[in-house]
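See the structures that follow.
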Structure P
């Protein structure tokens, strides 16, 4: 991992799945991993009515792992800032979409695999 040492967290550690350390620079990074198999979206653990706390909740880079029905694996890597921006843009687009029945403000926010494609194999985002 580019000279970094990675360690998995204990089960149910809040908001972090991997601790990373560069032993030469002493820089650390905490990483959140979300995985889905076959599904085309990821729930991110926030509702639309919680958008005001996004920056408090999203504090680490994210790696999204998608495994399709053929067991092909894809990785989408976003820095904290990239992920916050993506949530805001995609949720605004979803919320403002024309519909006959208004959405309730407590719907869960999700990101689609198609929204993540430009971040595929973007490993340098972890070190930003």
Structure Q
């Protein structure tokens, strides 16, 4: 199985790289964690849009880069992120008073999905699949 195929499918389907490797328990765990965290983040009105220049007005450049890195981390959730963008849930970076909680869960979903892909690629490299 190629690295590119594992990476692409692992990004698109949370835990999907494990599914391709026939490691069903790891797939189920990561799919549940990423999907649940992303759904909870959306329910708490977490913003998953790219920060607009007006939202970054008055911030120093480093803080602007941090906000953009956070937006990029949310995109790592893959399929759930794409579905949310298609159905246009919260398109603003700053959406509500409790957006911090939701945004944190959205970032967590992206980071956990990236860790799942990384872990699956390491298992593939070691030949433990």
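None of the figures in this text is laboratory data; all of them are computed from the coordinates on show. Owing to the predicted nature of the structure, the values given are computational and were not obtained by experimental measurement. Cβ atoms are built from the backbone, for glycine too; each structure is taken alone.
Given structures P, Q, which gives the highest value for relative contact order in percent (Cα under 8 Å, 6 or more apart)?
Details: P: 25; Q: 39.
When relative contact order in percent (Cα under 8 Å, 6 or more apart) is computed for each of P, Q, structure Q gives the biggest number.
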Structures P, Q, by FRET efficiency 1/(1 + (r/R0)^6) of positions 6 and 110 (r between Cβ atoms, R0 = 25 Å, to 0.05): label with the highest value:
Q
For which of P, Q does distance in nm of label points 7 Å out along Cα→Cβ at positions 86 and 102, calculated from the coordinates, equal 3.1?
P
For structures P, Q, calculate distance in nm of label points 7 Å out along Cα→Cβ at positions 46 and 62 and state which one comes out highest.
Q
Starting from the value -5000: which structure in P, Q was helix-only ellipticity at 222 nm (-39500 (n - 2.57) for each DSSP H run of 4 or more, over all residues; to 500) calculated from?
P
Volume of the Cα convex hull per residue in Å³: greatest across P, Q for structure P
By the measure FRET efficiency 1/(1 + (r/R0)^6) of positions 54 and 118 (r between Cβ atoms, R0 = 25 Å, to 0.05), tell me the structure among P, Q with the highest figure.
P
